[in-house]
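Nothing in this text is a laboratory measurement; each read-out follows from the coordinates by a stated rule. Everything quoted here is computed from the prediction, not taken from an experiment. Cβ atoms are built from the backbone, for glycine too; each structure is taken alone.
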Structure I
Amino acid sequence: MTNIEPIRPRFHLEILSADQVRAVQAATLEVLARIGVHFPSQRVLQVFAEHGAEVDFERQVVRLAPDLVRRALAHAPRTYTLSGRAPGTDLLLDGTASYFGTDGCGTQTVDFETGEVRRSCKADVAMMARVADHLSSVSFYWPMVSAQDYGRLAPLHELDAAFRHTAKHVQSETVMGEGPARYAVRMAEAVAGGAERMRAHPPFSVLICTIAPLGQDPEGIEAGMVYAEAGVPVGFMAMPNMGATAPAAPGGALVVGNAEVVSALVLMQLVSLDRRGTGAPVFYSLLASVMDPRTAEYIVAIPQKYLCNTAAVQLAHDWGVPILAGAFGMDAAEPATWQIGRDHVYTALTVPLAGADLVTGGGMLKASTLLVPEQIIFDDEIYHTHRLLAEGLDTGPEALALDVIANVGPRGHYLAQEHTRRHLRGIWIPQLTHPRPPLDGSPLPDIRQRARDRLAQILAGHEVAPLDEGVGRELEAILAAAEKELGNG
């Protein structure tokens, strides 16, 4: 059975004041109008020129007037639904819930059977999709590692493995380029049951990374246009690195990343308006990091990143679009360590409290490059702790229990009360840290082994709602056509 328990915060967090939001947005509009963003695509440059942007075709730089930015983003829907292929898997992005997904797309995995570190493959994508399908903390699935056994077509095979092994919504961050994107759209249409139904109930969405500072990836931006034309929800993620690809201050990093994302979202609206006459469903994403001044290494588990990721929620909503925020810390290379216990807590709580619509980051280590399968069990437990924290306390009559208190009176106990039996069953208890003791009195396995044991139980017992046989055959035919046209590298 597929189950989803989103975080629905009862109270909210704001990192930026209203004046600070206005200051960042004003600085962003100045960057877009005076400095511009690099768009290395003649087709993109032509689209912008036709809509009145200032385009330097030689330098491939686009400058956007504030009025053009605001007019374009006014067409972007603030609320829409990402769909799965089973009842209970629709994700309504209306600001009332935070839906968490897995992280991706790593290149290595610790083999669950042998413990050896090896290159990832399609079978790993499928295995983790089954786990994600089971865990109620996971609302949507990113292919967590790359299908390196399929060469150039790896992104399409990751999508195929995901569609077959989870009924939840699938989001890709690897299907780039115009050709692969068109095949991905065909796959999504096959799963949804046609182009019109896919637009109304998209089982697939895409995240595209910008290129800091103030640039776009040619393969990514041209794929984004394909998705916008087809009505596939598409988001853009800026990853400013303070001190390297962004100013060495969180405010400057926010401005650079904001300009990158907003310029791409404007393009998606222009393309969709030209093609379909309506705005494109888009989402915003900004994940900051810091350059270690001593080694130039990439640091993601640091307070400045947590603040930027949480502040980005306010910026996205000020533009009027949903956001995919980043959570969990990913510098550590091993699960069940002090570093993981420290770093995986902050953003996984702050971004949903800020109102993030979507959140990614669960289950990966070593700066999102390494899959240690049991890590997702640790992150699931952190998630549910935060879900309950964000929901706050109930002070209704049943929760205040005045009648029960009166029945028990002074110096009594509550063990025999029906209220106790009823409510104790509803208390979530973290099983990794508070497991049931063995009945035979034997010692408990260590916490990492307990996580591995739970993962093994999921893999042994969880059944995923199967794809229709006809849809499965259609996916095979699409992959075959893609291999014939695009080659396999």
Structure II
Amino acid sequence: MTAFPTLEAWFVVGSQHLYGPKTLQAVAANAQALVDGLNAEAGLPVRLVLKPTVTDADGILALCREANNAPDCIGLVTWMHTFSPARMWIAGLMALHKPFMQLHTQFNVEVPWATMDMNFMNLTQTAHGGREFGFIGARLRRPHEVIVGHWQDARVHAELGRWQRVAAAVHDSRRLKIARFGDNMREVAVTEGDKVEAQIRFGYAVNGHALGDLAATVEAVTPGQLDERLAEYESAYRLADAVRAGGAKRGHLADAARIEIGLETYLERGGFKAFTTNFENLHGLAQLPGLAVQRLMHKGYGFGAEGDWKTAALLRAIKVMNEGTGHGASFMEDYTYDFTPGRELVIGAHMLEVCPSISAQARPLLDVQPLSIGKKADPARLVFNARPGRAIHSTLIDLGNRFRLISHEVDAVDPPHELPRLPVARAVYLPLPDLFTGTAAWIHAGGAHHTVFSQGVAIGQLRSFAEMFDIEFVHIGAHTDLDRLRQELRWSERAHGTLPS
């Protein structure tokens, strides 16, 4: 993935003319030093670009309109160096269509107690100006992140970087194209949704594409391309005997490689960064594209099985948030439970499509095995266990009058037993606070059976993502109380006008 290199976040400093040119010159100089320092030392994923200090309503409005139209700007980082009367910000913030956040900092670490005078106080009054700016954000009902602390603090650097990753994911979503190969799985409810409303809300375009066109692209794969891809498999994975050169199922692996090359070619030509497939519609393909999907997810594509475009879009967004962190994210499905008292667990998997970015094995096993669904040839797949540690399940659902993002913290563990007869990638985890409470909470909230399993993305980032799109967010975790959650869900229904008064 290469989502970040061309992106930028605009750094906007608020002040006013009241203090005179000397103070404004000091503001500009401090802002330049701060931005240069953050770009050099903070390890931010997106470069900060300093804009001229804004001191009046016309300048703020013009800057916000410019940000809206700047193709590489993911949003604004604002800093009230001095007091900046907030009525000046109303028109600009109302016109702004991109995320913004408030860096509540000041240039100096300490105050010069022995020499501090009113000139210093007038220049250095983030504590004053930041509250004024915060009020107008609340008054305009514009949710935004607030980071408090000195700009050279590592904690501030980390929080700013996390915000940038979320803003970059929002930026990516608003330009995302999703290709659907086949419709939704027949009679399934939760994978359906309003694609028009999704495009209005999130920006991404979801359209169907013919399997015949994809099949033609697969058929056009050259022998040289095929040999190169097979050599890549042999270098990256442990091959089962049956799929090694001369093995009984080497031909199946070659078919999987053709599908991968053809599918990737199709997506690249169309500018798609997410896609769906459906095992009920595989006309023209030799097998279900399991290995192809796994590897394309690892390259940063979003994916949803059975036509689940909402999960495909959400996975792509989380892939963007994760870029460069070394953490993984995958399409996932809660499959079955182990109800052994005292160590209740969920076994998550899918037919084939789990991303190797979450693998505990550096070189997963590549195998071909029968699949009892899809009515096609035995498909290739990577087989591995997910890495243990804290992870988050997330799902995006369409409730008819609104979208809801549900995120559930889980603890992934090594499987307590070997799984010699389960030739698929899988994750084993304990939902928090426990299987019974967490799962009941998920079901009460309407959570889908398809999820995005993510390692590295924080709950706060997912909440910010929901706020940037002005959608509902439900957090299930260690402190979840089921009675309270159910009451909060009823409050939400009342707020959206879906319960009788």
Structure III
Amino acid sequence: MSDILSLDATGQLVALAGRRISAYELLDATRRRWEQVNGAINAVVNTDWDRAVERAKSIDDHRVKGDTLGPLAGLPMTVKDTLDVEGMPASSGVDVFRHGKRPDAAVVRHARLAGAVIWGKTNTPVLAGDWQTYNALYGTTNNPWDLDRTCGGSSGGAAAALAAKITALEIGSDIGGSLRVPASFCGVYAHKPTWGAVSQIGHVPPRPGAHAERDLNVVGPMARSARDLRLLLSTLEHGPLAAKGQAVELKGLKIGLWLDEPAFVLDPEVRSAIETFAEELRLHGALMIPMPAPVDAPTLLTAYRTLLAGLLAEDLSASRLRALERSRGAAKLARALGAGPDSWAGVALAYTATHREWLAADEVRARLGTQMRRVFTQLDVLMMPIAPVAAFPHDHRPFNRRTLRLSDGRKAPYLALARWIALATTCGLPATAIPVGHTSEGLPVGVQLVGPRGGDSRTLAVAEAIEERLGGFVAPSLQTAPS
């Protein structure tokens, strides 16, 4: 089956179950694909083929014997390099972390129990702390649609590997759009689960061996189809928030469309692609409801930055944190004089917030959550942008020197990438990222379907209905090396 890698994970699993291909043969085809294209994009940066081959052959033996197998039996998979895999500890782009022996992260263990064949790790920025994927350890990951552009981050290697058909399923993570932004930039699917639905144990950061699960952060599936997201999520999640099978029809579906917010910049070409997609949904019977911001955007951003920075400060060096604390007085003055939340003053105040300030932000989060519960009594899902721009050229300058260039010539702060993703993250809501179109330069554009807390099944069902009626993943024309 020469086209086996063009199938989504569900399609590959059907071929495996029907014995049209063996687990070993599928893994071998995956390895050949990796050898052909990974040199150009640098998505999968660590491999363990020996263990994977042993695993694939064992699954083939069990299938021949007629043994009961898990839902992912024989499927080759990669995992973001912020998650521990036995034999391939999470580096998170930092050399010191990749040494030693650590067991599988909880989600990796669940995937193995379901029969997955884990063979590689995908690249991530240092400590998963950027919307571009590069580090001194493994280098830069390129976007399969345009090698001169970023694939997004921090699950950038994952998204690039999916788009390039090196892997059919991935496990990534998201605290600042890290599942959704790379999915949008590479034209693939991702699901940010409700906070708490999936275990984070074995995720780095925080430091290896941590027992506490981080606020805001989630671990979730990435794929080339909506149905694959549900398939993988069903093996990863736990507790009462587990997504159950559910089907919906587009006709009569109430979809809120949020595109207008003065505090959030949006490139005209990204907006146009989303509006065209929304019109297609309307023609298929969906009730598209244009709406203003469901919450006060500046209030949301201030709370989100305070909650987020308190976590990220744990990963800063002691000297860097002391420097921020020394600047706190000047930052307060600058804020009083009108410095915005994207300024150095806003960043310094967020990173050095007191516990009382954190509690105030947490109270705001609770209030916003109450508002969103009311919103979802009127809507099935809320559709909104993921990133203000499509994939942009690599830019590895310091954060404070980076800007986003819009297609109409305007510029926006680099931290504007944290705006459209803030609502779902701050309120712990599920968000399913789906591809919806392309810019005039042929770059993918995605949207996020946001649902109520615990409503993972709802957003996934809407994504599946959209995919069935309007289509889904489109592969980039990636030049490959001779085999």
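Matching task: 0.75 is the computed value of FRET efficiency 1/(1 + (r/R0)^6) of positions 4 and 52 (r between Cβ atoms, R0 = 30 Å, to 0.05). Pick the structure from I, II, III. Mind dumping the intermediate values first?
Values: I: 0.10; II: 0.75; III: 0.95.
Derived from II, not from the others.
Tell me which of I, II, III gives 22, 48, 25, 5, 0 when you compute P(r) over Cα pairs in 20 Å bins from 0, in percent. For P(r) over Cα pairs in 20 Å bins from 0, in percent, the value 22, 48, 25, 5, 0 is produced by structure II.
Taking mean count of other Cβ atoms within 10 Å over residues 356-363 as the criterion, which structure among I, II, III has the greatest value?
Working: I: 28.4; II: 18.4; III: 14.0.
Looking at the calculated values, the largest one is I.
Computed over structures I, II, III, distance in nm of label points 7 Å out along Cα→Cβ at positions 124 and 420 reaches its largest value in II.
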